[in-house]
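S.K.: I've put the structures underneath this note.
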Structure I
Amino acid sequence: MARFINIALLLAMLACALSVVTSQHKARKLFQAMEAEQEHARQLDVEFGQLQLELKTWADLPRIEKTAREELKMRMPEADRIITATAGGR
């Protein structure tokens, strides 16, 4: 009877040991995945900053005016051709 209890306890101990090893392996895998996602998030933050800078560059008023004049051949109208609209329609 004591031998049966010892074998049962040995099997339980082996099961617990395998469970610990498996859980540690899963924890390491999850940690690696988390690190990879954090690196990806950092890269996205850098790209977002670059895109914001590019947006500010493209939206710069002197750049828009230069593009309108040079590429689109636009010009300011003469003062007598400007019509001002009001909100009330008067």
Structure II
Amino acid sequence: MTIKWHKIFEKHYKKRIAPYKKIKLRFRERTEIFINDPNSPIIKDHRLKGDLKKYRAFWIGGDLRISYKKIGDEIEFMDVGTHNQVY
């Protein structure tokens, strides 16, 4: 599985995740779980609805989510942030 970061994801990661040591650590832990076992109940992976129905999302912790799309063996992280920021 290859993971790419969309330019919006990169921008929001730098602003919303990178400055906070604990959140950055949680981000790494959850993305590793996602890579190794995307069906793990810990990350609460789910399909999105409405205008975002072509995307999925998983839980980092608290109110933080990562939205992504899957094309074959490639995953592209689209956005990261709180529920309201991402959806």
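Where a number appears in this text, it was derived from the coordinates with a stated rule and is not lab data. What you see is a predicted model; the values in this text were computed from it and never measured. Cβ atoms are built from the backbone, for glycine too; each structure is taken alone.
S.K.: One of I, II was used to compute mean projected area of the Cα convex hull in nm², and the result was 14.7. Which label is that?
M.R.: For mean projected area of the Cα convex hull in nm², the value 14.7 is produced by structure I.
S.K.: Now for a separate question. Taking mean count of other Cβ atoms within 10 Å over residues 12-19 as the quantity of interest, name the structure among I, II where it is greatest.
M.R.: The structure with the largest value is II.
S.K.: Then there is this: With distance in nm of label points 7 Å out along Cα→Cβ at positions 4 and 60 derived from the coordinates and found to be 2.1, which of I, II does the value describe?
M.R.: Of the structures listed, the value fits II.
S.K.: If FRET efficiency 1/(1 + (r/R0)^6) of positions 28 and 76 (r between Cβ atoms, R0 = 30 Å, to 0.05) is computed to be 0.95, which of I, II is the source?
M.R.: Of the options listed, only II reproduces it.
S.K.: Now for a different question. For structures I, II, calculate mean count of other Cβ atoms within 10 Å over residues 20-27 and state which one comes out highest.
M.R.: Across I, II, mean count of other Cβ atoms within 10 Å over residues 20-27 peaks for II.
S.K.: Computing helix-only ellipticity at 222 nm (-39500 (n - 2.57) for each DSSP H run of 4 or more, over all residues; to 500) gives -27000 for which of I, II?
M.R.: Clearly, the read-out refers to I.
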